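Listed below are the structures to be examined.
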Structure I
Amino acid sequence: MQKPISSFSTTIFALATGAARGAIAVMRISGPESLTFLERLCYGGCPAPRRASVRKIFNPKIPDDMIDEALILTFKGPASYTGEDCAELHLHASPAVIEAVAEGLVFLGALPAEPGEFSRRAFMNGRLDLVQAEGIADLIAAETQGQRRQALQQAQGKLSTVYQDWAQRLKKILSWQEALIDFPDEELPDEVERQLKSEITQLGVEFSHHLAEGRRGELVREGLVFAIVGAPNAGKSSLLNYLAGRPAAIVSSQAGTTRDAIEIRIEIADVPVTLVDTAGLRETGDEIEAEGIKRAHAYMQRADLIIYLIAPQDPLPLEVPAEALLVYSKVDLAPPPIGCLGISIREKMGLEEFYQELTQRTKTFLGPATQPPLTRVRHRAGIERAYQHLARAGQDGWPETRGEELRLALQALGQITGKVGVEEILDSIFGEFCIGK
């Protein structure tokens, strides 16, 4: 169970870099007493805000006990990451130094930060919204250049800007609707009603397009799953090893060597892809092999792409998903049937064409980029709710109920960025962060 997050009246600290030995370890401090505690640690006082200075760090319990000599940076709130007074201590990355500084801060009254607590304070102090905070978490977790670019775009507020623009337009529509309700006897121009309905329709189209982009952003963030399937000895493990660039799976002439799925993470077209080498598909009386085949079928059900390998000795499969990539795996022994890509791992034949096809298939999943994409199920659910309320507002002829639907659509958008009613989900969002961010 997660511990309760500390009150914003407290001062928190955490190591913002890895705990391994190295040249530098950055200790981050935030809260109302950050600079007071720093003065207790340093001789020579706190440096001016945003001016890097070298200071000697001493043990506050034993004033003559020097811990380290460090580069110090201070930031006055609200012009800081968290919106509070903050400090950074660039220490030597020694476990003993880190431990001594942490013990000194606890002695002075600071509390160790919870995961994501710095970013949570930044959100609560209006320094960033929830979508930006999630972008920062994704940037820290990024494994590929595609993930990095998408996360940075989100952290910089580009997706938030889309949602904020929609919210502003909804507020304008709602103000027109309120005018129609509050002044029913006034001679309001007929174009107010027409403009109101036109704007509702246009926003609905934009919401629909945003949702219709598929799972582009979610796929870049989470990655794709490609299942390599086929009969025993079709060359599945050899293909996995080729794509992985290392001997990740055992290759043997004996059929049924792979009995359980082997997962390897690679990158194709800047997208993380999990390749799965599965057990050979056949009838078997072996209980363990049968379980492996059962799992292979399960992977086929949930994979984004099935790479179906066929060897010369195998009959053509009777039932293969239409979107599967059919690969004739030993083209050095026999020409491929029509509709199959031909490769030979041993003779290095057709591999470039195969990889180009795999790259193109990967890009097809992402689709064209027209605006910053949805990146999380939470965003998608919020836009879907807003779209449903907007659609009902466009259909409803009663001004009062139309106004209520518009308010609910605005609320759904606000929950995505954290403007309204998100207290119950903050723990789950910021709990994904590392300590020190």
Structure II
Amino acid sequence: MSALSRDLVTLWDETLQELSTHTSPANKAWFRDTFITTYNTGTVTVGVPSIFVRDYLRDKFSTLILRVLREKEQGIRGVVFSVTHRTPPDQAKRIEREKQRSTTPSAVIPLDEYYVDRNDNLNPKYQFDSFVVGPFNQLPHAAAKAVVERPGVVYNPLFIYGQTGHGKTHLIQAVGNSLKKRGLKVLYVTSERFAVDYFNAIQTGDANKFKDKYRAYDAIIIDDVQFLSYKDKTQEELFHLFNAFHDLNKQIVFSSDIHPALLEGLEDRLRSRFNQGMIIDIPKPDLESRTAIISAKLAHRGITLDDQIVGYIAKSIEGNIRELEGMLNSIIIQSEVSEKPLTYEMVKGIVEVSLKPKTNLSIRDIIEKIARLYNLSIEDLHKKTRQKEIMRPRQLIMYILREDFQISFPNIGAAFGGRDHTTVIHSCERIKEDLKNDPMLPRELNRIRDLFR
């Protein structure tokens, strides 16, 4: 096996930097005090501070870590997580206790076992068995199961929409993995990847090869359809692909963060095709469902918490499933680091600190963050234009700045290229009026607010 082209410290530093771009800030603590201890015959051993961190990284991040390591060094074929301390001498007793609990490294993670299958892009961890069903997602879960039972016959296409972190990707990939087990040739692809594939095919003159590739599958799953907005040529190709699949009773599954009726820059004929099947929403999880999700996540990790603590977390975190997972991560790792049992008071303190509003954001920071959601720049928002794709996001941002951050009307106007405060007032009033008549507008505002939670 060839030697590495960089030393172990540099390799891990570069790996951690890359991992930070693929994981949420809430997960940063899991990588604290980790390092590469050895590299031997293609296997990297990652030292971790405790059994708990070892098991969590192995279960949740092994695929990502291995992929990033292989991008840095192609000779790497596997990764091992081992409880290994490099702490000061005054913590020797703590180290000894940890060693007594376990010094056995986790099993080597082979290259093929955890990798997403590049033939279909399906992640094997997304299964129906691991999908927590509650009142909020019973209907989309039932529709997804029905598609598996009778692909291409019922609910074709199946279009699932909902805010980020509500479980859309898990559910549609569970459909794909189940169809795959039944012998169907399935492809999961994001709309961005579909668009890139099409663009590359046009550039290289391989349009027919592109068509043949996608039409060779028995079922196709396209995630995040909203990113196809205003991509007219790609939409045209998707329209023809849709017709080809539908005519042959091949199953099609889509996901989006909003209802197709609200997707701007979408051709009417494609919107009409979406409406031919089942369009179904995964809303925000209710209290009962949040409690069930927390309990399931804890059980998966072999952790037991008092019902009072579980109930408190469920009541405090009213957002999406990812927020629940992030909070659980923070609570558990802080308990592990402090070596203290999780009490109600301890959890309450952690939650309260985490939920404190972010006050260090400037007006420009807020505008930039929301603008990215609409694929716009600040310069776009400053333009003197009444184009809907610019004017509407500008109105929504002004409304959020006023209602959620209590920014004065003159300051908001100044942040948008020196607009008069009366323009800001008019924009805010327009959104307030639309909230009375547009049942989908609250969902869009919540999607924006999720950026700051």
Check: Out of I, II, which structure matches -0.65, -1.21 when log10 I(q)/I(0) by the Debye sum over Cα atoms at q = 0.12, 0.18 Å⁻¹, for residues 124-331 alone is calculated?
Finding: II
Margin query: Quick check for you: by FRET efficiency 1/(1 + (r/R0)^6) of positions 156 and 180 (r between Cβ atoms, R0 = 30 Å, to 0.05), which of I, II is greatest?
Written below: II
Next item on the list: Identify the structure, out of I, II, from whose coordinates helix-only ellipticity at 222 nm (-39500 (n - 2.57) for each DSSP H run of 4 or more, over all residues; to 500) was calculated to give -14000.
Entry: I
Note to self: As an exercise: percent of Cα pairs over 29 Å apart, calculated from one structure in I, II, equals 58. Which structure is it?
What the structure shows: II
Checklist line | Parent structure of the calculated result 16, given that relative contact order in percent (Cα under 8 Å, 6 or more apart) is the read-out and I, II the choices | finding: I
Next item on the list: Given a value of 1.15 for Rg/Rh (Cα atoms, Kirkwood Rh), for residues 284-387 alone, point me to the structure among I, II it was derived from.
Entry: II
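A short reminder: the numbers here are calculations on the coordinates, not readings from a lab. Since the structure is predicted, the reported quantities are computational estimates derived from the model, not experimental observations. Cβ atoms are built from the backbone, for glycine too; each structure is taken alone.
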